[in-house]
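Every read-out reported here was derived from the displayed coordinates using simple, explicitly stated rules and does not represent laboratory data. None of the values given here were measured: they were computed from a predicted structure. Cβ atoms are built from the backbone, for glycine too; each structure is taken alone.
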Structure P
Amino acid sequence: MDAATLTISSRNYSSWSLRAWLLCKMAGLDVDVKTVSIDDPTNRAELLLLSPSVLVPRLEHDGAKIWDTLSIAEYLAELRPAAGLLPADRVIRAHCRSICGEMHAGFYNLRSALPMNIKAHYPNFKTWAGAKPDIARVFAIWQDCIHQYGGPFLLGRDLTMADAMYAPVCTRFLTYGVMIDDVSAAYCRAIMRLPAMADWVEAAKLEPDELEEVDAEF
């Protein structure tokens, strides 16, 4: 049996922690989850987008220590190829890696304007104009994928690492009441119905910690 530890930060605020946890769930890797307090200065810097590089989430498994979410995804794809985190088809696999890389490296305005906050709900939130191109790009990616591969997930009927990378965006759109097209709305519903997502959301709601710097702005 594999022994693994996943160190995360806030379930309510940390999109990268959610991604890593979902990836482990998708891969079928049983992990012991350890949570770093948001009072930790480095962790807090990540959650407030003040630091581009931190050491959580971090997966420790069989001598390996991986602290970048996309690297965790690639590690799990190699460890558990049958889980299908990467599609078997070469062309679709390349598409998967491309949209994962785009999320990993970009969408800073979306992250800044719509910080992840699962417990909150702002139905009349006015989205900063600078974030609108990022939002439009997310919709374009989702629509293109669903039209190409038929859904309900981005690369077809099965979950892949791409769905883990975009799942936190679904929570952001729900939190801030972002107007959404029918195709994207159906995708968000499919993601939020996942048992793993339900478990994460319930745990986030029970989390006592708060980031006043985030909550005070809305």
Structure Q
Amino acid sequence: MKNTFIAPSVLAADFANLQRDIEIINHSDADWFHVDIMDGMFVPNISFGMPVLKAIKKHATKLLDVHLMIENPDRYIKEFVDLGAEIITVHYEACPHLHRTIQLIHSYGIKAGVALNPHTNVKLLGNMLEEIDLVCIMSVNPGFGGQAFIENTYNKIKALREFSKIKNPDLLIEIDGGVSIKNAKKLVDAGANVLVSGSSIFGAANPADTIIQMKKEIVD
């Protein structure tokens, strides 16, 4: 698929050498930075807060794709925009007034995404699909990196791509969790066009080379 993006997940970077790892991605063939924000309530883990995102933005030269795994995300949308987020993704399961949340994100002139947990059916997006720029399909249960990929993800991607053909043919379908060189091509063939990869990139001996190989797999 043309215009497929690789988004290394900063959650898997070496926190003691964060600037170094950000610079590695800056000089790689990656397209975006994927930044997970966790509050310890919506998901059973706590990750970056606003000061860390501010530090990332100071050094990052690629688009910041900010994934809010938090309750009541509306409270913080403006702050994340001010910190440099260019895409903000909220969870379907955390937003009782999803349309209002998407409108709020768009009001700041940036792209709005909706993430779906593994158990959430893509059809639940219903009439919202036309309003959304990106759907993030969680291919692991959110909260921790390094989990095993959930195989049913391929079926969800295909269903969402088919569902979006009429309502939103330009929809970005992002996959987050367990993405590697081994499954990158299969994910793209199913209809995905944004691949978030953490452990497979930052855990490699040469992250930049791993990104090159992943891109090659997608093209080939």
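Which of the displayed structures (P, Q) returns the greatest value of distance in nm of label points 7 Å out along Cα→Cβ at positions 128 and 184 on calculation?
Greatest value across P, Q: structure Q.
Taking mean count of other Cβ atoms within 10 Å over residues 160-167 for each of P, Q, which is largest?
P
One of P, Q was used to compute helix-only ellipticity at 222 nm (-39500 (n - 2.57) for each DSSP H run of 4 or more, over all residues; to 500), and the result was -10000. Which label is that?
It traces back to Q.
Could you tell me which structure in P, Q was used to calculate Cα extents along the principal axes in Å, for residues 8-135 alone as 42, 30, 25?
That value comes from structure Q.
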